[in-house]
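Below, each structure is written out as structure tokens.
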Structure 1
Amino acid sequence: MSEPLVIIGNGMAAVRLVEELAKTALGRYAIAVIGDEPRLAYNRVLLSSVLAREIPATEIELRPAQWWRDRGVTLLYGESAAAKAIDPAIRRVRLATGATLPFSRLVIATGSKPIRLNVPGMELPGVLTFRDLADVAAIEQAASGGRSAVVIGGGLLGLEAAYGLAKSGTKVTVVHLMDRLMERQLDPTAAAMLKRAVERKGITVELSADTAAIIGDGRVEAVQLADGRTLAADLVVVAAGIRPNVELARAAGLDIGRGILVDDHLQTSKRDIYAIGECAEHRGACYGLVEPAYEQARALASHLAGRDGAYRGSVLATNLKVSGVDLFSAGDFLGSPGTEEIVLTDPGLGSYKKLVIKGDRLTGCVLFGDTADGLWYLDLIRSGQSIDAIRHDMMFGRALAARAGKSVAA
């Protein structure tokens, strides 16, 4: 008989895990997927495109219902199907209805939750987060009529929200605590170029700006900064970061750090219970990006299929379009002791490239504007292969190195 495998969470990590299991362990497990959103899994990366009305919400669904049925997966989603408790001793998951599901193996893929700032006024109507389709719908409704909005947070999510709001006709100001935008993905030069590009979209950017309070009488009216300034706003979108969603795991007695602690097989402190994606903490790292979740899903599927399946960690890489600008960064893009930098800038074309080298290896890169060779650079970083043969050409991309007949990463 097939072993009962329950996956709590119906997001991108869960979909990739089912895809990988269908390749490696078809028939071995009877899979049930539990999600608390009232819809099939969708691509969260495209939420800003939905907010900007570039694509409809119906087009970001990852897999249709028939796809799940064809793979024998039981789907339970919506508030009534939400997982409320895990009992590791009797190996059952209790749902909101009171019903329970047995499991032989359990995978927790509950993702993360948006951080809400600990400042006065966060409870006011008109203060929203930007994390799922329900948030998009709430923001669209609140922003109707060309109102003014303040987005708190100049990281990836904040800029996506700002871009979407600006495209819909809302006057937007981004308030960011740090001295540059997207400081986790960009160096100061690329961040400055991004700021100029964002401002050309009509978005105001306030850097080194600390939010002190949300002001309003029954509804949002302004955002007060720590320096005493106030920014008028009918709508506030808080995109100040995410926090691993670990409540279920903690209540079940699993070891928790920032996220659910897992080993190289993605196993938690309880046997046959695993965690992947944004809720998991592996070797001290909680990844807030999609690609590490996919890598964890592949490794876990291999392990569940009886293969090695060891996960050693991920080289962080960001490949995205923010406010209409292509960006890519990977590895040690800021540099560290013992590294060298190769930089190519073309202000006229709005292009910037920086490669970070240590010895004979590429260890990091930042690309702004022209990101066509981003994945090639990422291959070089991950493989750790020598770049001596291509060092003179690599700044100009894979194609030039290939024409020169030199060795490049596959």
Structure 2
Amino acid sequence: MTDTGSLIDRVRERLAVERAPLRPGVVAEAIRAESGGLLGDTEVLAGMRILQTELTGAGILDPLLRGEGTTDVLVTAPDAVWVDDGNGLRRSAIRFDDEESVRRLAQRLALVAGRRLDDSQPWVDGQISCLGEDSVRLHAVLPPVAAAGTCISLRVLRPARQDLAALAAGGAIPGPALELLHRIIAGRLAFLICGGTGAGKTTLLSAALGAVDAHERIVCVEDAPELAPRHPHVVKLVARGANIEGVGQVTVRDLVRQALRMRPDRIVVGEVRGAEVVDLLTALNTGHDGGAGTVHANSAAEVPARLEALAGLGGLDRAALHSQLAAAVQVVLHVGRDVRGRRRLAEIAVLGRGSQGWVQARTAWHADGGFGSGAAILDTHLAERGIR
């Protein structure tokens, strides 16, 4: 094949801007077009083999994504590819040829996700399917926004299928906390799970939902399909971003409103990250006990302030938020990592109004300190619901 390198580069550029799915026929057609139609089948197949690594899955990042336990793969430079397999970030041996190779992969993955990534739209947030039943959340940023070069962040979204017993057996839930969790679920107390990125919020939420009574109907609303509770009656609603033309978006807030019309016994929001908190709290205050969700927060004590910020996006002021929160949510579960980096349930707290009228979190149980002042309040909530 004459001037193979130049031809392959032209084909890469062509595929990076085309909107068609990257099927083998599309790739072959691009090779023929860029060669002026002068190549035979043998030469086209040779070109396709050269491109295969870049044009299937996540390219050279595929082995990392498919590794057992991998949660995140991060690219910060051609020679700086990081992976988290559950034990914290470590630098891998994977290397890109140059910055242009990183940019090409980012643009190709954006295309697979149905998004646009170029100088006029220098960042992208989407979802791709390249690992069978597991999907991958994509985020990428191009220079000059990413000053040091193209950055790619890939998170593996594996369905969370573990139950509470499995988490307890693995050390993620200590014995006293496991008993409390079962009582909270049986008492239909509404709860939020908080923690940082990758702390295990979704895993714990899915396990907790698996412990819900089998006759109850659970409606789950998610930004990405991660919850997979072992429960016989679960309805899953998944949000959708706008396509390349900027249309077709379905937000989490839209879906929370739809969930209210689906006769739910429990409404669950996989991650509360915006104005949908207003609709969730409204739903929990209209007879839907036992609802749940996750939220990013560094501790249980910071959850009210975090929800204040999110509620502001939905037009709910501080006083209204605390009024809704006090009536809607009773418990906060905080998950984090211990000193060895292992995920665990670190705290169970009870929400209630403080001396100044604002909602506060009181520790009922802590992994390092045992039972706290909130334990008696939690017992009262449970006793009121017939759970001793």
Structure 3
Amino acid sequence: MTTPFHVLIIGAGTSGLASAILLHRTLTARSVPFQISVFELRSGPATLGGAVNVTPNAVKLLDHLGVLKPLEIAGCTVKTIEIISSRSLKPLGGITFGDVDRYGANSLRIARKDLQVALLSEVEKCGIRVSFSEKLESVEQTQDYVQAIFADGTRVTGNILIGCDGTHSAVRGCIDPDRKPVYTGLSNTYSYVNPKDPSVLPIKDTSAIFQCRVGSLLLTWSTPSRTERLFWAAVMEIAAPEDLSKDGWRSMGDDVAKMKNRVKETYCSEKDPQMGFFADLLEATEDDIFFYPVWKLDMSEKWWEGRCVLLGDAAHAMPPLAQGVGLALDDAVMLDRLVQGEMDKRKDSDTGTIDTKDIVWDNVWKKLVEIRISRVRKDYDRAVGGFEGLKDKGWFAAMLKDWIVWLYLWIIGVKFDEAFKYDVLKEPLV
């Protein structure tokens, strides 16, 4: 009896679940006996709270995965993100984030948990099991297989292992231990609120970024009604705790009252009395308030070793600047396309069978990085540069930013236009 081709996926985030769905289709269509196993560190299908912006190129990939319809019902369409001065509350311009004629879709603002639920539902339809509370300790490889060893002593053997376990990836720690996340000096505090009177908010459409001397404040609706579930996210410079372990960061985030006051002092001080509306939103916030330090990885082309490969944030974590979901989906789709190509090359013309033992996985991973690296670098440079611009550079620099915002919007608009037009399904594989 033929041993099924076994794919091990570490991480039940966007890239991991998308990879599971796509590879299930690919292997099923080619009648390859297979098994796909997904392992997740968390105890259940829950993510940190927050609303993510899914850009037009990513929206089309969610449709390709078959999960777009429930997300359109739950989320809010975004066509433009307004830029507003925190000093005057006057609009400084806007960034186009959706155009059906130009990009084939608008952007979509959705709760991160809704995205995971939609992907998990599709994974379940595929009959793929997701095992929670599984902490990866190490990875062992031979020429013929890879083995994942978990904290409880369990060993699971597979043919390939895909590391989709995020910024603090355990898989990356096994294959590239010297590349560790670096704290950017900025942290994000965010939550949801139901405004008492939405009409008083200085938001004309769906989303607005308030350009401030220090940090950046995002307000955006996240449901179709645009009257409830307003998402706010405040990026601020925050010194790292003395204890750099997760416990140290957690203790900072657990002090909700202190963090709430820090946000209020930063964005609603006496110098910005016009921001009183946001002080009212803070007071009305009854949902959990989340604190998340912003990390980045030094860029590297070492996404793989042997039978292991990294996708998404595990390979190229960067500060959030709209493209996170898109990059994760692009990685998963490109990997699937390369796997399809390799398997089709090895299809027996007489029997139609495919011998996966003949695949040289080093070649697949190398090709993945060659195709993806230039586009990832562009987004990485834009994200890192954008977040550096959020640090306090003085009152004069803040005023200057307002004066020349038109230039910034033009530059960033050109870059986003290129990104939104991109279609990984049409990317040449040669």
Task: Label whose coordinates, when distance in nm of label points 7 Å out along Cα→Cβ at positions 35 and 291 is calculated, return 2.4 (choices 1, 2, 3) - done: 1
Task: Value 67, 64, 38, calculated as Cα extents along the principal axes in Å, assigned to which of 1, 2, 3 - done: 1
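Quick note: the coordinates plus some simple rules give every number you see, no bench work behind them. Values in this document were obtained by computation on a predicted structure and should not be read as measured data. Cβ atoms are built from the backbone, for glycine too; each structure is taken alone.
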